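J.: As structure tokens, here come the structures.
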Structure I
């Protein structure tokens, strides 16, 4: 009988061992996600509204995206990833009226009807530089593999800049974490992207056990938040460099990131537009190839195995029009995440965060004079920083599916103290495999 048990155990290890024993690298992977977000706000105080104002009456809007993530190992260290995506729906007030917009998924949506497009298509080559090899599990756009702690990688193709830069553990994905634009990324970084948030570029990463250095160069759109890219890449491009330091504080892991960026595009100038009456406050009339630059700081820190938090600071020069992301020239954000193990719901989580957004002097004078940006334009402006508070509870319905209730309170929407505050309620259903 003992021999029979031994034979059965050995057969189980031989047949099932690769799946349940030692981790196995992947040669091919596929993953999937689907996200639907419904938002609503009630009426709020607004003595006047403009072309790009958040509407002061009760309204609701729904957005949805679905993505297939495909990955394939090509050769040793070489991988290719391809993500077809479908998006549709709309945002509150057709996606305008807030600098810290309330639905991060709206960045993916270019039309109300369901639209199929290529979100990502990139090649990644990694060269091993030594050090201990650790196994990393497979995920969206990541093959399971043994990876050295010291390496250099080169990523080329169509990608989402925030997949690589400022990859904050607690606030980086609007499908599972905070939804507001001022929280999901550094709002002051007008990072290169088309209407849907993607761009073509190349990124180099030099990674060591305790630090990393990244540099990227990307294409920029031909018009503000446009779908078409400017192919005059000698004059139109965006660069970013990021230094990341990994450390432990009282035994808990943390990360410190410092980023610098510069965008070169045919952008309009706020002050030139204001000072030239014949332009009629049309900033497109002042467009010329120019540079916007800035920087940011991110700190993320785990407090204990169940609690972690983050802080972001960002700044840009604020002289030229918003080109790819949103109308924020300076920002400060702070947030915390609590994991459900604390209340016997290990896959649930609670998030609470706040952000304050600011405009440069030229930018606020332009809006006050009746100018329009891609996101803002009330026709007038009584300037005050836009202040955002967001809280959410994410409940796992079953494995892979989460239902989130989210609340956002936004004071001075669009930096206008004459309007608001506004409360926005959201329901999000997210499935990932």
Structure II
């Protein structure tokens, strides 16, 4: 891991990520404060805020991935940050919900381009041997901003007001773009599978899909992660409803639980970065089972209205966050290692699209189930499905690990990538 901190390209890239991630939280809290409190929007209108941010990634993810594979990745990231900085300023003068929705949709589109471009650039500047540690550190940054972001944003909103925070958020994107200017080019290496000149978007997309479907681990891992996230979001979105079932719950319990989850994710990321020679698939299955166990315990303890929720709530949140990192970080790290650099954008575009779609559908399904049968049964069903999914994974483990059908190499750079 010490080599990573001496890698100027990687340090520059994650520095920009850290600032940008803080900015994301600043805007989310400010928007919810503006729309939910100042404008007194309905619950449905507030939910559309999150939908506008997530929908572009779900719909345009694969296309954005192809764009990231064809054009200069560094330039795409800088342009995306600069445009988002300008769009966030529009929120400071927004006078209607529709203006907010349209602006957020535009922000989401440029975010959909930024993410696969960043993953592709990461592949260019980090050696394969350091990739797992690099992804773990990236996860630590995300979990840290999950803890600090809402706290900083809430403080800034209280001090300056929601609209003033949009100016600060815009500045974070501008600073991120400035830092990205100093990300170096990748070294040019040979690779057997480069994109052919004049290849159409359709051919490019089909090539990326073909790579995914022929790589046994990536395809199985994507299904496991996608289904897990769908099931997880079904219950996670109803967490505040579950807390309401407790007669002696602290008003701040939800915040403590989220903080516990962030600390769990940070801890898992730290451990994965320290020991990067792990076998990804068993860790993913352990993580899925761990999330199932935590949600099951939350359901059981709530059904019995068990006291001391201020202790077991954050504790289970910590374990759930730890387990979530065991599921998602090894998968994404292995994708980075196994995917050739010239396909990274397409592959991550498809993966991000699947995961974002799961985060959209999951809360809708969870809300419907909780309305029909109650929130405690929803958590118990979620727990059972996650544990069942991990058992199925164990039974098919030998098939998944027997080998992949795709013989691609995963070099850090390519002649095509060297210009990115």
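Bear in mind these aren't lab numbers, they're just calculated from the coordinates by the rules spelled out. Bear in mind that the values here come from a model prediction, so they are computed numbers and not experimental data. Cβ atoms are built from the backbone, for glycine too; each structure is taken alone.
J.: Comparing percent of Cα pairs over 41 Å apart across I, II, which is largest?
T.: Checked I, II; max of percent of Cα pairs over 41 Å apart sits with I.
J.: Matching task: -2500 is the computed value of helix-only ellipticity at 222 nm (-39500 (n - 2.57) for each DSSP H run of 4 or more, over all residues; to 500). Pick the structure from I, II.
T.: I
J.: Still on this model: One of I, II was used to compute mean count of other Cβ atoms within 10 Å over residues 275-282, and the result was 11.8. Which label is that?
T.: Value 11.8 for mean count of other Cβ atoms within 10 Å over residues 275-282 corresponds to I out of I, II.
J.: Looking at FRET efficiency 1/(1 + (r/R0)^6) of positions 75 and 243 (r between Cβ atoms, R0 = 35 Å, to 0.05), point out which structure of I, II has the largest value.
T.: Once FRET efficiency 1/(1 + (r/R0)^6) of positions 75 and 243 (r between Cβ atoms, R0 = 35 Å, to 0.05) is worked out for each structure, I has the highest.
J.: Supply the structure label, taken from I, II, corresponding to relative contact order in percent (Cα under 8 Å, 6 or more apart) with the calculated value 29.
T.: Corresponding structure: II.
J.: Comparing mean count of other Cβ atoms within 10 Å over residues 131-138 across I, II, which structure shows the greatest value?
T.: II
J.: Work out the source of 24.2 here, i.e. which of I, II gives that when mean count of other Cβ atoms within 10 Å over residues 291-298 is computed.
T.: Derived from II, not from the others.
J.: Just checking, which of I, II has the largest value of distance in nm of label points 7 Å out along Cα→Cβ at positions 107 and 259?
T.: Evaluating distance in nm of label points 7 Å out along Cα→Cβ at positions 107 and 259 on every structure, the highest lands on II.
J.: Follow-up. When FRET efficiency 1/(1 + (r/R0)^6) of positions 171 and 283 (r between Cβ atoms, R0 = 30 Å, to 0.05) is calculated, the result is 0.20; to which of the structures I, II does this value belong?
T.: That value comes from structure II.
J.: One of I, II was used to compute FRET efficiency 1/(1 + (r/R0)^6) of positions 67 and 299 (r between Cβ atoms, R0 = 35 Å, to 0.05), and the answer was 0.25. Which one was it?
T.: II
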